Structure P
Amino acid sequence: MKSYKKSEGTYSKAFFQSVNAALEGVVHTLKSERNMRLHFLVAFLVLIAGIYFNFSAVEFMLLCFTVTFVLVAEMFNTAIEYTIDRINDEYHPLAKIAKDIAAGAVFVSSVNAAVIGYILLSKRIGRYIGGPFFIIKQSSWHITLIVLLIVIGLVLFIKVARKEKSLLRGGMPSGHSASAFAVWVVVSFVTGNTLVCLLVFFLAVFVARSRMANGIHTLWQVVAGSVLGTLVALLVLQLLS
């Protein structure tokens, strides 16, 4: 009997020690990682918004799962970085790849959270505010978002297929040029104002020219990005209209 009580007490003590260690890990991540603090703040605000807008049980569970997924990914990323730094203090290409993959997991989870949050909150916010915002939400804002997502996705896909060294800087095609000209097409379609169209066009040209002036892209990379953004925007607008 005494042996049983002793083992039960030891188990209880070990359990509380495990919980305490887990909480210390969360606290340490919050103290040391700025991104973790930002994720926690956004998660708190989103959950408050879910309560305020009276989400259904399924919607709120989906929101909680999405928020938790981002936080867990950030904590795993931090743990992997600490482990790699502890094992090897010197630079090694494989260590960099491991850290990049861990950071990529956080990025993917964050994009997933942004998409789910947009789907769950956009309609409710539009109906709550009403007026011009609701009209914009139902037309040009959604179209612009869809166009930009497709353009950026295609640019990244092409760069991956071509095995470019950097996905965000340089390479074929120019993502900045593609996005700028896609916005120009959308603005031209939505406003129908000649002066506004010309101004946005010149801004798009300025963005494309700045990529060449800074030596980030060549002429053909900028032209390819501009053509890609223009054609994708026109195609999406035709399909949605």
Structure Q
Amino acid sequence: MFNDINIGPLTLHMYGLMIAVGFLAALFLSEYWTKKKGLDRDILYGILVCAIVGGIVGCKLLYYIVELPQIIKDPSILLDFKNGFVVYGGIIGGVLASMLYIKKIKKTAFLPYLDIVMPGVAVGQGFGRIGCFFAGCCYGARTESAFSIVFKHSDYAPNNVKLIPTQLISSAGDFVIAAVLYFYLSRKHADGRVGALYFILYGIGRFAIEFLRDDYRGSIGVFSTSQIISLAVVVLGAVLFVRTGKR
């Protein structure tokens, strides 16, 4: 795959383009459901700003935590702001920043907005993983299966070998999760259950796909760092799902 596609004098950076498309799609869908559920659109915009800022900070912070042994050896890693982002850090940071904004500044209920936003997050992640596919990051293990991808010009994935297309599998999974969440959102449900269902489904999917990936992501024993976080996220989602049901 080519990350940079030239159309005459115009160069499209596909990873960045897919991130932008994902963000706009998430914004459009969240606006639609905010209006449909009778919630405040101004609060939604505030959530998006908080989610971006908190997400970026969370991405880098979790990366620094995962890479702490390497940072101790080479502190210059701290100055590399182009690379080194962990998706889970962005999710955690974005959710926490948004929760603080809603509860402390707007002083209103957080869970209805969580339900509105998280399906859009899944959509955004689906497009983001397509960007990963073009860039070649988050690549899969080597395989002899016909269901594979061979990179020729990647700066991240091994070139000229068959790899499991984990980016496309993740993208398809994210879109399926989004579809399930929007279906559930359209039904009568307790506040917070859509958000809880996101944590459960995404955590399970991420835990599974990690077995197929071959890029370095840090590890704790036989599991990757992301798999350990996934287990915690699934438990969090399950607890939230049960507790919101009792309400």
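4.8 is what came out when distance in nm of label points 7 Å out along Cα→Cβ at positions 92 and 204 was calculated for one structure; which of P, Q is it? It would help to have the intermediate numbers written out before the result.
Values: P: 4.8; Q: 2.3.
The value was obtained from structure P.
Check the numbers for relative contact order in percent (Cα under 8 Å, 6 or more apart) across P, Q and tell me which is largest. Present the calculation step by step, with values, prior to reporting the outcome.
Numbers: P: 15; Q: 20.
That would be structure Q.
For the read-out distance in nm of label points 7 Å out along Cα→Cβ at positions 100 and 156, a value of 2.8 was computed from one structure; give its label from P, Q.
Working: P: 1.5; Q: 2.8.
Of the structures listed, the value fits Q.
Quick check on the output: 53, 46, 38 is Cα extents along the principal axes in Å, derived from one of P, Q. Which one produced it?
On the way: P: 89, 52, 27; Q: 53, 46, 38.
Matching structure: Q.
Which of P, Q yields -21000 for helix-only ellipticity at 222 nm (-39500 (n - 2.57) for each DSSP H run of 4 or more, over all residues; to 500), as computed? Don't skip to the end; give the middle numbers.
On the way: P: -30000; Q: -21000.
Only structure Q yields this read-out.
Given that distance in nm of label points 7 Å out along Cα→Cβ at positions 76 and 180, derived from a single structure, equals 3.8, which label among P, Q identifies that structure?
Details: P: 3.8; Q: 4.5.
The correct label is P.
Readers should treat all values here as calculations from the given coordinates under stated rules, not as data from a laboratory. Keep in mind that this is a model prediction, so the values were computed, not measured. Cβ atoms are built from the backbone, for glycine too; each structure is taken alone.
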